Structure 1
Amino acid sequence: MSGEIRVDLLTDFPDRFGQLAELNVGENLRPHQIQSRRLDGDSVVLKLRGIDDANAAQSLRDAYLSVPLEKAVKLPPDNYFWHQIVGLDVWSDDERYLGKVSEVLRTGSNDVYVVGRGSRELLLPAIEDVVLSIDVERSRMVVHLLPGIEETGR
């Protein structure tokens, strides 16, 4: 179908595309109605209202699509969306400020939080032994640095 876009899935809930009527596109969160959708492996093929040809579809290349917050899946306690993690201040359990979470990397076994401070970067596995607490309201994460976890320069 003309104007279809293939979207890489960054969600743990791909089945939800069957129930969504609208998505937000890009950083300015422009709402777009979903005309059709089909799951295709690790991606979903979408036809959005108003995106009717290859040029219009190409204009969305590299744009993030997001679900309106009021339509987000309800997560169990102590589970968070990436947008809730990025920007958190990270402190060690011995009260040292380590920086802010700048990115979440998806790996095969667990996510990895990229924590930056100036030109320094720290990669923290999102596992119970490392991440001790997350307080979204206070924008704070407390971590335990296991042996071998070291800051690196960029």
Structure 2
Amino acid sequence: MWLLGYPEAALRDADDALRNAREIGQAATLMYALCHASIPYTLCGNRAVAAPLAQELVAMAEDKCSLFWKALGMTNQGCVLALTGRASDATEILISWMTALRTTGATSRMPLFLPHLARAHAELGQFEEAWRCIGEAMTAAETTKET
């Protein structure tokens, strides 16, 4: 819904997904919902909701020994940090956990994470790195058809 231009509907859907996943009580379902619910909250600027969702995902992924979900949770945390003026922490987390995510064979969501990394690099005055991230995000979006 977010990508179709309906942010309020996206937030309602995120809340519904979380509520349903908690009712189901299955760890994989909840990790999926936590991961995806934090994204529209980050994009709309509600970091107070996005950050705890990402933290919950990381904790659950650690408990379930799931590198994939932990990497997604950590990258979601890195995106929140990039948007809250913690550029140094954001770059460290995003670089480390995007690398970990790639080791799982995952390629999706890079067009989402890379602009946050670019923003953090730019805030640190690392403009060449910021431009590299933007270029990589554009290439990833073209390659994966993620828009």
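Throughout, read-outs are computed from the coordinates displayed, never taken from laboratory work. Worth saying up front: this structure is predicted, and the values here are computed from it rather than measured. Cβ atoms are built from the backbone, for glycine too; each structure is taken alone.
A few comments on the model shown:
- Each of the structures 1, 2 was assessed by mean count of other Cβ atoms within 10 Å over residues 19-26; the largest value belongs to 1.
- Among 1, 2, structure where P(r) over Cα pairs in 5 Å bins from 0, in percent as derived comes to 2, 11, 18, 22, 22, 16, 7, 2, 1, 0: 2
- At a computed 3.1 (mean projected area of the Cα convex hull in nm², for residues 27-82 alone), which of 1, 2: 2
- Among 1, 2, structure where helix-only ellipticity at 222 nm (-39500 (n - 2.57) for each DSSP H run of 4 or more, over all residues; to 500) as derived comes to -1000: 1
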